[in-house]
Structure formats: structure tokens, C-alpha cells
Structure P
Amino acid sequence: MLDILKAEARKAVNLIEKYEFVRIFTHYDVDGITAGSIMAKSLLRFNKKFHLSFLNGLNNGINYEKDDLVILLDMGSGYPDIVSSIEADFIVIDHHFPLGKIDAQSSFVHVNPHLAGIDGSFELSASGTAYVVANQIADNKDLSGLALAGIIGDKQKIKGGNAEIVREGIQSGYIEEVKGLSLYSGKLREVLSISIEPFLDFYKKEDELEEFLEKVRIDGDREVDELDEEEVRRLANAIVLRVLENGGSEEVLNDFIGRKFMLKAELIKNATMMSDIINSCGRVSAFSIGFGICMRDSKFLDKGYEIWRKFLTELLDEIVKRKEEVKEGECMRYLVMDNAPTTGPIATVLSRYIFSDRPFIAVNIKRDVAKVSSRTTMRMSEIVDLGEIMNKAAKAVGGRGGGHRVAAGANIPPDRVEDFIKEVDRLCCSAMGK
């Protein structure tokens, strides 16, 4: 399945070979951080020097020297005008749907699953695409765990190219697949209380949680990883009921029921925890902490856990507060926030576990820009392409947007939020035939 992509990845390696120094720019989320770490690891082993920067997008441009080789990770494919202005040799390693033609001014390689017949929205992440490039440089199969952390963090499926990477990691001994529930490691009571994937809405609901534990007949002080097969079965059935009763999508069930992955070569063995901890670091701009953990430097571990717990608590507080503020359009639901600490994670949880029947739009108004995150289910994404809708609606109000069918975003002027929401609703209704 990855043969065509590997051929393009080989072209990227041929360009890398010509340079002693590489300038890397990657996205700040878990998929971007793991992609950047995979590229950094493979370049170090290739005896190449590099400078890596984390960005929230390309709207503000990039700083580089004309004699650098520039590599863009988890970004670039959707910004052909900006990328075409780069006055240096460059490589785009991305999984977002390409929007328009890139007219490069010099040598250019575009490694993107969509250009190789693979759906980058569900079947290959940026970390997975970077892993393909890394293994054209040399045997870097030990980085498969990092690729998996990015896959999990980007809410992708273990199918297509992702499944091939996971199989390779298992066969090489760097990933272990275990029967069970994909939950955090730790004491069951605490894990259920703070869980985001799945979101069970037990946070600060101690009585409800104790009643739940009594019904499943499991001591809340038991370690999740030590539950036996029968206990896991009872817990899984109860969690499924809880998710569906709360309004969650049936689609999310397969994401945490049946198996979990352990990362044999990484500092954090539980793949779900590894993904969430790295993502938390990115969300609070502690990029170097997340990157350091991915680079297997143990001195960053304690700080990473501290950041994750603080971020998780703040996120859960926001979810509890914001779910009461959600409004209904004709064909979608939306949430408008002022200076909230995060946007994407709130949209993800609310759209997957509470308001899963329609597309969901979260707008976070900052001082000079309104940041938008949109989410929907895979079933709904067959009808409603959020990447296209974000692109069109943002353009209509003087902003910029794009992304995947199931998850997309935009930056728009703060004074045009109402117009933007109306346009998004109109486009959603049009896609639904209403």
C-alpha cells in the first residue's frame, strides 16, 4: 500500500543527502511533535544537523536562509501560495488534502498520502508519513511507536498505511498489542474520573462514579493494567452504555474497546498516555518537553506528567462549563468562547461524546483573531466535508481555513464570527440537501 509513497519519500531522501543542515518546521500538536521527533531522530542518525521550530500554522510565514533545505511537517499541502514563495529547496511531508498546485521556485518534493492513493484523513498521519521517509533514510523501525502516538493523537484509524506501520512495529518488537481497553494506566477510580478518550463525564461526580464501580463490581483502587479478562469485559460493557447514554457516537467505541497498545522503546509505555502527554505539552507551548520525551530523554518525564495533569484538569473544567453554552444552528451545533485556554480538544470531546449527531464548530475569540475548530463523525463526513466548508466559509469573511473532512480549522477576524457561523450553517445544510 505504501509503495508509491515510498518512491516519493526516496526522492526526499535524495534531496536531504545534498545538505549538511536542515531547517525543520512542524505543527505543535501531538502528530506534529511526533513527526518532528521522527525526522530529528533519523537525521541525527544520518549525521545531519538541523534546527527545528514548532508552529501553529503557516499564516505568519517561516524564517530560513536561502541556502537551507527546508522541511515542512504536518503542514504545507493546504497552503500552496505560501509554500510556493519559499526561496529555497524544500520538502513538504504532510497528510492534509492538497489545495491547489505548488509552484516551487527551486527543488521540491511533496510527500503526501493523498497523492499516493491513501486517505490522509484516516489512514496515514503526519507522523506516519514522516516514519515512511525515515525508513527510506535507514532502518528506523524503532520509531514506529512515535508514529503510533501521532496516529492516536490525530484520532485516526488503525487501517491502511497506519495499520502497515503498526504491523511493522509489532513484528519488529517495538509495539505490543494487548487485549483490553485503551485507557490510561493507573488506579481505576482516578482513570475513569479524568478520562478524555473515552470521555465518561465522571469528573467531579464522585457519587456517580462510586455507583458505577459498585455496578461493575470492581474496586476503584485496582490498577487498570492488572484487571482480569472478566473484569475488563464487565467494565467495557458498562463504559459502552455510559458513552451512548451521554450522547456519544457509536463510532468512538472501536477506538477504545478490544485492544490497547504498549510502546516498548518509548519512555511512556502506554500509547494512549504517551499521545495525550505529548499533546498536552504542545497545547501549552511546552514543545521542548514533549519533544524531549519523544527523543527519549528521561529528564523531561516528570515535567511532562505535571503538564499533562494540569492541562487535563483545566480541560475537564472547561468541558463541564462549555457543554452548557452550546447553541444550535439549523444543521450544526456551535460554541463561541472568549479567550478560552484551548479550542481543538474541547471541540473534539464535545463532538465525539456529547453532541455527536451534527457537525460541531468551536470558536475561540482572542484579541486579534478568532480560532475555529470543527469536528464531525466519520459517517457524517461522507456527506459534510469540514475541510472544504472551513476553507469556503473562512474565505467569505476574510479569513483562512481548511483541514480534513472529519476535522478542520480556521482563523477569522473576530468581528466576523456571526457571519462565519451563518455561512458554515448554510454550507452544512447545502451539503445535507436541506
Structure Q
Amino acid sequence: MEKQSTTPVSSNEDIVIRKTSKYHPSIWGDYFIHRPTPALTEVWIRAEELKEQIKNLFPETSDILQIMNLIDAIQLLGLDYHFEKEIDVALSLISKLDAKNYELYETSLYFRLLRQHGFYVPADVFNKFKDEEGNFMSTLNEDVKGLLSLYNAAYLRIHGEYILDEAILFTKNRLASLLDELKQPLMILVSLFLETPLCRRNKRLLVRKYIPIYQEEERRNDAILEFAKLDFNLLQSLHQEELKEMSIWWIDLALAKSLNFARDRIVECYYWIHNVHFEPHYSRARLICSKVLALVSLMDDIYDNYSTLQESQLLTEAIQRWEPQAIDEVPEYLKDFYLKLLRTFKEFENELESDEKYRIPFLQDELEQQREHAASTVECYMKEFATDEKEAYKNLMEMVEDAWKDHNKECLDPTQVPRL
């Protein structure tokens, strides 16, 4: 955003002062519309061949550590959606095993893989790595692979697991001190996760960064490596085709004239949803949810950046009525937007099967949650608790970490819910 200004709008009765902001135009333009579609038939055929080869690795591998490393590599390379059944079976078996004889790397990997998959593993499996004084053993200080494994595992902590709180401090400090001494690709891997731990990273961006790291590993599986590269390219092509469809939809929506104060965030909105579900079978869900986010973004600019209080109330009332007849109550410059909002949701409904249409009201609720612009969280905290910005930020980050612990607890034995 460049700057804000106030713009007077005159009428026969009074002058309306509007707050307007000048935003940078979208850098994407029509890039995705004119991007050529590559021929990927041979790539897809080769990928399917490799997929079958990798499936066979599960029954062919009897060593538990090798199975855990196989699952870990597949997940880090973003291939786990191809092998959900095989991974479920393997982890169900692993969950019944005792990890008491494992070293730090193996114990941490065991803990992380199972917790990621919803199995509860007690944090006291790490007690054996503490000395008589309650500190992590000094013999662990040079075990970079084990330290990194423990570091990523510890971020799956829940409330009351103080040993994992201690593990994060211990491993973070030790890994940071060792960083300059490490060789590639281990240095890149440690830097990557010190920046953002594994469980909090964007999966697709991680795949892009991890493929060249895995390629340098001495114990890599070449079939898995080749499949990861092909799968990445196939998915990227699909996502670019979806962005092409989104870009065309946005242009056809043609709201730039009536809402010339609003931002073009179509690629950004798609990226948000892509972060949630990137898999091919969620293509329809990505497109629908991305369009909803784009409409919500427009409404955000309407409410927060341009409309008067009265205009906002009129639009809100029309949305609550959710019928074409409400158009008469909508301000003139919002009539086109309102009708296209209704039309877009009707198109969503037509795309869904009869037993899926119940999802539409949930999407409509997203639009009705619009509120007036509020101060930032930091500003609110500073005012409520009379603290400075530094103290507010520190306390808020502690609240964020507590929220992550709540999230991790909910992910243990999760409830299955239907998706679009």
C-alpha cells in the first residue's frame, strides 16, 4: 500500500469524505492466461511407473528404521498423498513398538511421525537423554542429525510437556552454534528449520527447497527423487492451469470499473487456499474457496477503505436478505458487485451435487462476518495492558506458542470432516 488520502464526493445534499488508499497494481497481470500449457502425458506415465515402484518398497522393507526414513523422505518431498494407505498401515504397526532402545535421532523421528499422524506418544520417551541433574546429556552436543530430529519433534508439544519446551531451547541454541561448522546439504537443512520448524512450514515451498537437499544425500532413493521432481512439475502445471481459470473468472467478473478502489488479489487468494490443500483431488475446493476469498477481499476494501457507515449497513442488510430484490436498497456503485456476488454463489451451488449443497450456507457465512476495521493486535494489547510495543510483542508471541500447543492437542486422534 502506498498512501492513504481522503476524497470528497459531492451530491445534491452533502459532501461525503471517503478514505482511499493507493495500492500497488498486481504484478501478475495476465501472465497465467497466456502461459502455454505443456504436454505432460509422458511425464504422467513415467510418474505412475515410479509410484508403483515406491509402493512396493513398503512390503519389501522389514527394518523399522528404514520404514520410518522412507515415510519421512516421502513426506518431506510432498509425496505422501500418493501413499496414504501404505503410510497408515506402517505407522499403525510402528505405534505398537517400544522405542526404549532407540538413539536420539530414531526416538525423535518415531515421536514426530506418530504425532504428525494423530498418535499420542508420551514426551517422557526423551527422559533417557537427560543426566542426573535434569539437563540434556552433553554427549548429544555434537549429534547434529539427532539434535535436528529432536528440534522438529519438540514443536509438536502440547501443554504440560516441559521436557519439550526445554528441548527446543537446548537444540535451537546448540544447532545455531554449530551451523558454521556444518557441510552441505546439512547446513542448508538446519538453516531452513531454524528459520521455521518443520511442522509450521508451507509444504509446497518446503518440497521446492528439499528436493535439491535430498538429491545430495548419500542414502537417497533415486526412484523417490525422480518421482518427486516429476510430481512437483505435474502439480505445478495443474496449479498454474487453475490460476489461469481464476484469472479469466476475475476478468469476466469485470468489477474493476465499479470498484476501482479495490485491490486485485486473485493470485494471493489462490495461494492462501493452496497452502491448505494442494493435492489434485481438491482442485474444485481450491477454485471455489479462492473465489470466496477474492470476494471477501473486495468486501474488506469496501467496508474498511471506501464505503460510508450507512452504505456499509445497506450492503450488510442486502447480504443478509440474499435475494436479487434487495438490489434496490444497495448503493448505486455496489449494485453490480451485489448481483455478481449472488450469481457467483449460484454457480457454486450448481457445481455441487445435491448432497453437497449444504456447504453453500457455510460459505455465505464467511461473507457475513465482515466487521469494521480494527487496530492491530499489538496496538490493542498495548492499550489494554499498558505495555510498550516490545513487551506486547513478547507476550503475544507466548500466546501464539500456547495456541500452537492447543492446535497440536486437537490434531491427536483428529475427527474426520467432509471437504469440498
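Supply the structure label, taken from P, Q, corresponding to mean projected area of the Cα convex hull in nm², for residues 185-352 alone with the calculated value 10.8.
Details: P: 10.8; Q: 12.6.
Derived from P, not from the others.
Have a look at P, Q and say which one yields -13500 for helix-only ellipticity at 222 nm (-39500 (n - 2.57) for each DSSP H run of 4 or more, over all residues; to 500), as calculated.
Numbers: P: -13500; Q: -19000.
Computed on structure P.
One of P, Q was used to compute mean count of other Cβ atoms within 10 Å over residues 345-352, and the result was 24.1. Which label is that?
Working: P: 24.1; Q: 14.1.
It traces back to P.
The value 0.60 for FRET efficiency 1/(1 + (r/R0)^6) of positions 161 and 409 (r between Cβ atoms, R0 = 25 Å, to 0.05) was derived from one model only; which of P, Q is it? Write out the running numbers ahead of the final one.
Values: P: 0.60; Q: 1.00.
The read-out was computed on structure P.
Which structure, out of P, Q, was volume of the Cα convex hull per residue in Å³ calculated from, if the result is 133?
Working: P: 133; Q: 197.
For volume of the Cα convex hull per residue in Å³, the value 133 is produced by structure P.
Here distance in nm of label points 7 Å out along Cα→Cβ at positions 41 and 257 was calculated and came to 4.3; which of the structures P, Q was it taken from?
Working: P: 3.3; Q: 4.3.
The value was obtained from structure Q.
Please state which of the structures P, Q yields 18 when relative contact order in percent (Cα under 8 Å, 6 or more apart) is computed from it. The partial results should precede the final answer.
Numbers: P: 12; Q: 18.
Attributed to the structure labelled Q.
Check the numbers for distance in nm of label points 7 Å out along Cα→Cβ at positions 57 and 113 across P, Q and tell me which is largest.
Numbers: P: 2.3; Q: 1.2.
Ranking P, Q on distance in nm of label points 7 Å out along Cα→Cβ at positions 57 and 113, first place is P.
Any read-out appearing in this document is the output of simple, stated calculations on the displayed coordinates, not a laboratory observation. Being a predicted model, the structure only gives us computed values, none of them experimental. Cβ atoms are built from the backbone, for glycine too; each structure is taken alone.
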